[in-house]
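Take a look at these structures.
All of the numbers you see were taken from the coordinates with simple rules; none came from a lab. These numbers were taken from a predicted model, which means no experiment stands behind them. Cβ atoms are built from the backbone, for glycine too; each structure is taken alone.
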Structure I
């Protein structure tokens, strides 16, 4: 299969996935008890008041028609108006998306050196104390659920010890910038979520490369150990891990949801939870669409890049 055909196929599959995801989320939102009119009207409003609110919000239109109209407008970048805040959805989700994106980027920036160095050290010293310690720590970090680790860290290091702020509650961007220690616990939880697989990949790559014939021959010829490691072993050993790094986007997205919920981060997860609770369909659909697009585009780009690295004779 040629690169062009493969790319078009991935675009088609990604588009279908997005449409199915939106349809599923919209259908699930219809099955929730009540709607935005019930939430806004309250328990003591009359049926006539609820119906009027429903009409003003456009909820009196058939669900399928509402969904198709929303998709048509979303294709042009118009996500509609929030039911609860009466503001454009883009304004409602813009700042939370930036907050979540900053958290994800910081996690990635710390993740690469942490996982790379740990995996490299374990791979250079297989079956030693270093290897066993790093492998054990990575397995434990990978086994503990995110929410359990987050709650334990908040309970002991933030609440009891008082070493770090417990949550982001009441903080704005300026407060976070002035108190960077509030980022330590959330970043630690997110790094633990995605670091273990990368550590294992780097370790396995280093072990394979160190036993490769060209490395053995180079060492016999007296090539400097550091030159061999940095110029040959590291690029070949880190290659598979760097390709897998792109696939951590899905884990980061789900990790952000948990971290933001536990640490009360004013990010996209908090906005999504509020939207679901308020039955704010435009906000929920917009968040699902954007996060889904990010995940699908990243995975598609990785698949296309991987396909380009396959020799032509293998692809055909």
Structure II
């Protein structure tokens, strides 16, 4: 593995044309730890990942600190970051067809990273690429290496992307919705494979998704993001079983059948995620929250009650003895 210190993110701010899309996010993933980052689309999850990778589009800026192996990645030049990306920190993207070159055989795409970062010869890199394709459980890896992306299924393409990401034994692996484009059976296989390989490498994993059950199946810690802010943080089992933030409770209820009228319908969170720059002042969730009142016009701190490590940014957090839907009416 390329590093042993894990990933430390401190007060990460991402601005899109002077509007904060990610607001002071901080977290730490130790070596071998697996952390989930969940939230609806438009909450800032993917922008966070792109900031960590140094892949933000033109006009989008990042500040704060992203520490890996003692270096702040946000201070690196483009050339320096190119040497880090794919070597020390790597990413599995949501849609493999956008991550793979359609005009290049998949074996060559895996080998390319090895030649760039490890200085391998063409022959050595090609041989190692076949080994990596076998490691991600692709059938007939020799033959698969000679195929183009369009000749593979969606699940097979995603395994190729995983092989590329793990080729240089990165210290940190970021997986952004890696199973969304796959059917349920292939999703489960992909998650098991990713979990196994990350454990074997001792890498730090940041798994980004909107799906709580996916996080529960593979991660140890959980970050919940809304409006560019972390609204809850704790170990997966505790947050899943006893969420303290109303948004987390809403996500949980929308994935578990908890109908009280016998209809068997899933619960939904009222309203929708506001567009960038349209979130309310104070608590970013207050215009959708059943517990909101005038106090929620001020920004809540991400804090934990005495004796707990489960932090929530809420003026009226759900206590363990309260039903998830109880609380103050909307202001």
Structure III
């Protein structure tokens, strides 16, 4: 089946009503989660942690949509909502939009894509490989933490990637404001109280993000530029370098079809809440449970630093 041409999907445009509904859902689940987590009973607290874990994932998906300008119809609304989502997703908005835009441009070139270059082939020490393997085996969400720290908080690296003065100013401003906000929250709530209120939820969300993020491009064969000047792959061509998960329908809806990653790369202008209307079955879609079980049988260093062309692992 041939994929639709982008011109056939131009009617799938952002809707303020749909965007507001998605944003309100995230806010409502967050509010309910905080209220439940603040209760004394174990059942209420546990329910609050589960609700907050889902909410943290929602805010990541909302940030993703705002960065693409596809949650709302106007740039102003996307920017305002994006800053709120960025605070919950723990990634400064300016660095997110800048790096993610470059990711979409260079998907398929592993040593050029800023979010994939750390996984490109290079000599790796025994300690690095052992750490990756241990964290993957023990469900420690190393990648979700490294993904944030290395791509969106690493100011010296961002400084090198974006030499324009206005880009640098926005990146530093947003990072500084977000860091200050977190400091105020920690001081106001108290570190231990905050850890009890959201710590387990954040850990659960990061574990889920490890699965979601690694499923998208890890272990998928990519090209290497080796420093040569190369041309980016077109959006439709990026299907070959991407994998999709099939989450339960209710969760996929809450996460704005963040699991439909091939369709997103092929049609980045289509809002996530409209991706289910694209009549096309991606080539590399796999059930989430199947992928999770299979990926956990593989050593972390094999999953991250090799690809299926090298290992024969086809999931």
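For relative contact order in percent (Cα under 8 Å, 6 or more apart), the calculated result is 23, so let me know which of I, II, III that is.
III
Looking across I, II, III, the calculation of Cα extents along the principal axes in Å that yields 54, 51, 45 traces back to III.
To which of I, II, III does the computed value 1.08 (Rg/Rh (Cα atoms, Kirkwood Rh), for residues 20-59 alone) belong? If you can, show how the numbers build up before the last one.
Details: I: 1.08; II: 0.98; III: 1.02.
Structure I accounts for this read-out.
helix-only ellipticity at 222 nm (-39500 (n - 2.57) for each DSSP H run of 4 or more, over all residues; to 500) was computed and gave -24000; which structure, I, II, III, did it come from? Checking each candidate, the match is I.
Among candidates I, II, III, the computation of FRET efficiency 1/(1 + (r/R0)^6) of positions 12 and 228 (r between Cβ atoms, R0 = 41 Å, to 0.05) that gave 1.00 used structure II.
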